[in-house]
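What follows are several structures.
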Structure 1
Amino acid sequence: MRNYIIFRLVPLLFYCGLIFFFSSLEAEKLRPFFFFPGEDKIIHLLEYALLGLLLMRCLVPWRGGVPAKGLSMFLGTLHGIGDEFHQSFVPGRESDINDILMDFLGAALASLLYEKFRKRSRHA
């Protein structure tokens, strides 16, 4: 159980905190890191793909009968909704339903790929 907490749960919680931190930054502080229109959507996709991967690493060992990929997608999307709500209070930032969609797609993609490669590695 201790290894589970250290190697699976701590990275997930740290990453959730990192997402919260970057969501707390005002738009002006982030502007130098964006180079083309729509780049934030790609960032959301990649950001939540990593979250989906970390969620799957936590959920697969003890999911208790609930399909891990479905729960991972749900929790990743729920985190994205909370993130967008949080951003609505940050000066210069706004909430965007398309960001939530990209968050869902990232979490879903990572969850499905994790399960596919996990099954493949068990059969090899």
Structure 2
Amino acid sequence: MFNNKYILIFLFGGLGTIIRTTITSININNFIHITILICNIIGSFLIGYINSKVINKSLKIGLCTGLCGGLTTMSAFSLAYFRLIQENIVNSMIYVLISVILCFLAVILGEKVSVLRKGDSEC
């Protein structure tokens, strides 16, 4: 059965992918992996915020699965990690630790910001 949430996942997923492609096309000091990290931190913050703030279940699924899923990507993270291992194992380990820690903290921050804004109208 086709459902409204699948349309939202499709639409927001496309938007998240366009945002990720735009951000990762920025070449910061020839170190493209930082742009993947930026996408993952932004997406982690958003998923923490959305998961805590949005009430409408279809909208929440569309935003979390679609937008955040399209914006963040484990495959891009894994490819960046694989390439870094080939270049420098120490830098690759630092990249993984920074990515995991900052994205985890971004989820917590997103949820905390959402809680602070409880008085705002909810979706």
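Just so you know, all these numbers are worked out from the coordinates, no wet-lab data involved. Computed from a predicted structure; not experimentally measured. Cβ atoms are built from the backbone, for glycine too; each structure is taken alone.
Odds and ends about this structure:
- Which of 1, 2 yields 0.95 [FRET efficiency 1/(1 + (r/R0)^6) of positions 55 and 95 (r between Cβ atoms, R0 = 41 Å, to 0.05), calculated]: 1
- The maximum of Kirkwood radius over Cα pairs in Å, for residues 7-70 alone over structures 1, 2, that is, the highest value, falls on 1.
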